[in-house]
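Next up: the structures, one after another.
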Structure 1
Amino acid sequence: MFQLHMGLPSVVDNPIEIVKAEGIYLTDSEGNSHIDLVSGVSVSNVGHRHPKVIAAIKSQLDDYMHVMVYGKFIHSPQVKLATLLAQNLPSTLDAVYFVNSGSEAIEGALKLAKRITNRAEIVHFRNAYHGGTAGALSLLGHETMKNAFRPLVPATRMLDFNDFQQLNQITRATAAVLIEPIQAEAGIILPAENYLSALRSKCKETGTLLIFDEIQMGFGRSGKLFAFEKYDIVPDILCLAKGMGGGMPIGAFIASKQMMMELTHHPELGHITTFGGHPVSCAAALASLEVILNEKLAEAANNKGKHFEDALLFHPAVSTIRRAGLMLAVEIKEDIKINDIMYALKQQRLVVDQFLFHEKAFRIAPPLTITDEEIEIAIEYLSKALNQVLQQLQ
């Protein structure tokens with residue numbers, strides 16, 4: 001029935017049916033327990049079904065759910081969440097527009113940038129991923145995934161990440177530069193020293209807005225609450241989603257109040273959403289953010305990520321590891337097939353995932369709440385899987 005009636009992005013052989021999730025563990029329909037090492041692709045940063053998130057959801061359900069399209073009524077969960085976000089962001093990022101997903105956050109940011117600058121061109125980067133809607137897809141940095149859907153949005157320009165010379169292609173015709181401060185689907189590619197500073201300077205020189213896509217690395221995943229803090233660069237517009245909602249669907253694009261007001265006139269309702277900022281999702285997101293802040297999960301992410309890195313870096317199957325906080329790309333050696341690794345990991349009941357744009361690596365991005373003891377258990381199973389593949393090669 002799964003494949004008969006559901007629209008699917010790909011054909012998965014023998015998918016697992018999940019009946020329960022708690023902390024870092026997923027339970028399937030046969031009662032087997034699986035360790036989640038990807039957090040639904042950096043969504044479940046506070047773990048599955050965190051008690052405070054569940055309590056917030058239940059409390060909001062007792063009051064109201066959807067009552068009117070976004071912005072027509074005052075919803076306390078929206079106001080409280082926007083306030084807490086603004087309190088933990090620079091003063092130039094003090095206006096939050098809530099949406100339903102990361103793709104929607106990108107779309108809203110692009111509209112805002114074009115509205116403010118009255119320019120058309122958007123600069124983006126090779127091997128970047130920003131979502132699957134038409135505008136976001138137009139800025140996806142990999143031709144294979146978007147060629148079948150052309151023609152797409154015009155006036156885009158793709159640069160190579162970390163190429164300083166190519167920054168000269170940003171001009172006074174450029175409305176915005178859209179960039180992941182850490183390239184996620186490329187295999188956790190970190191910015192070169194001073195690269196983001198040079199980009200920020202070029203944007204200032206040309207009057208171009210700088211949009212940071214932190215949909216995958218936001219909310220503590222990188223070792224900071226937001227990854228831009230690692231590089232002392234403040235974007236003009238910040239896009240968030242995934243780990244924002246504690247497991248519930250929500251996203252946001254954030255800018256200055258002055259900039260955001262441009263969407264309120266000429267035309268009025270310049271950007272509108274029915275379900276964006278859903279009260280239940282906002283209640284969950286508020287509880288999740290409070291957990292991240294109060295339990296200092298961002299501060300702990302770096303040591304937890306290093307725990308994985310130190311244990312796996314010198315394994316004979318591993319070529320290198322790239323890491324930012326608790327998001328890792330484990331790259332395997334050339335003579336080993338990634339499909340063999342993925343199969344062995346699945347046999348050990350580890351939930352891992354490959355990257356869209358890196359064929360020789362798999363990701364580790366467990367809930368930020370994972371304990372040292374749970375990391376040791378995960379490392380044991382990771383090592384077993386890697387050893388199993390090596391033995392098959394002998």
Structure 2
Amino acid sequence: MRSPINTALAERVRNLPPYLFDRIDRLKTEAVRNKVDVIDLSIGDPDIPTPSVIVEALKQAAENPEHHRYPSYRGMASFRGAVSAWYKRRFNVAIDPELEALSLIGSKEGVGHLPLAFVNPGDVVLCPCPGYPVYSIGTLFAQGQPYFMPLKEENDYFPDFAAIPQDILKRARLMFLNYPNNPTSAATGRENFLRAIDLAHEHDIIICHDAAYTETYFDDKRPLSFMEIDGAREVAIELHSLSKTYNMTGWRIGFAVGNRDLVQGLGKIKTNLDSGVFQAIQEAAIVALQMSDDQSAYIRDTYQQRRDCMYDGLRGLGLSVKKPEATFYLWARVPEKFGSEAFSVHLLEKSGVLATPGNGFGVNGEGYIRFALTKGVERIKEAIERMRRVI
């Protein structure tokens with residue numbers, strides 16, 4: 001019998017940190033195997049069904065044989081047109097659907113592929129910390145060097161650009177921003193975006209604004225698009241997802257808009273690495289983007305009720321937490337006797353409640369834990385009562 005071939009992973013893959021949500025899924029699987037009734041408040045995967053009008057649009061479009069063929073790499077012209085119309089209606093921003101819009105297989109794909117398009121080996125990429133792990137992982141795949149910008153509570157979780165060393169800024173090629181923010185749920189305003197644009201112009205840095213949560217907001221406090229800000233189109237690309245807005249996480253569709261060179265550069269990567277989004281899903285996404293705000297408001301109302309319940313409950317447990325204006329996460333300090341991961345494991349083992357340890361989003365997330373509003377109010381109340389017995 002011949003010896004097996006060398007199946008060792010490439011060094012760039014071996015050096016990757018364990019993916020946060022894969023680790024959480026393993027913990028959950030083990031608990032379920034042990035017959036634990038797990039209340040999973042860890043991953044931001046909505047439990048509310050996709051609106052039926054979107055599902056019906058998919059059914060109809062899937063019956064069209066024209067949609068069974070390869071889709072356009074850039075997205076159907078009608079989909080990009082719907083994106084442009086939605087941007088104008090929602091943000092009063094004009095987007096050229098031909099040159100400034102691109103379909104994505106979810107915004108995660110855009111985050112992961114963008115460094116491949118614009119980052120050379122050794123280039124620095126400015127990543128928020130705590131932050132979505134794919135910002136740094138995509139950078140590593142492109143052989144770039146992540147530089148982690150601390151997001152601190154005292155700065156409302158916005159980077160302190162003055163604290164970034166000059167030698168890092170000279171080598172920086174790309175900066176990721178994400179507001180409303182995951183995991184901290186922080187929102188930000190026009191002045192901070194203007195500061196980011198000034199920094200980009202001064203140091204020739206591309207900005208990628210991950211806007212996945214702009215439509216999950218509360219108390220009528222609508223978040224801004226980065227593209228609303230003067231000068232943004234000269235330096236930035238913005239990524240959106242339909243996953244959270246319309247409860248379509250499993251559909252895998254999003255889009256990129258902004259500076260046409262950046263959009264087209266990302267598109268060039270896509271033409272070589274994927275074959276686009278199934279056209280029936282794009283047809284259904286058009287229906288979603290054309291929905292009136294009133295039609296999707298019930299989703300926000302549902303999350304607002306859950307936010308209020310979770311916020312009051314966590315405060316009642318003595319945890320320090322701010323009431324979020326957007327996203328469906330609450331970012332709470334862990335009790336002093338615990339680290340982030342130890343507290344997360346403690347909650348799961350002692351109460352069956354699963355939440356995401358803050359250090360999974362980077363070293364600056366240590367001391368925090370993230371709760372997702374992906375269960376109904378009654379289940380959240382049950383989670384609070386379970387945690388009350390073990391904290």
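A short reminder: the numbers here are calculations on the coordinates, not readings from a lab. Worth saying up front: this structure is predicted, and the values here are computed from it rather than measured. Cβ atoms are built from the backbone, for glycine too; each structure is taken alone.
Once mean count of other Cβ atoms within 10 Å over residues 290-297 is evaluated on every structure in 1, 2, the highest one turns out to be 1.
Ranked on mean count of other Cβ atoms within 10 Å over residues 138-145, which label among 1, 2 comes first with the largest value? Walk me through the numbers on the way to the answer.
Working: 1: 18.1; 2: 21.0.
By mean count of other Cβ atoms within 10 Å over residues 138-145, the leading structure of 1, 2 is 2.
Thinking of 1, 2, which structure, once semi-axes √(5λ) of the Cα gyration tensor in Å is computed, gives back 33, 26, 20? It was calculated from structure 1. One of 1, 2 was used to compute mean count of other Cβ atoms within 10 Å over residues 282-289, and the result was 27.8. Which label is that? Derived from the structure labelled 1.
Can you spot which of 1, 2 the value -12500 was calculated from, given it is helix-only ellipticity at 222 nm (-39500 (n - 2.57) for each DSSP H run of 4 or more, over all residues; to 500)? So the calculation was done on 2.
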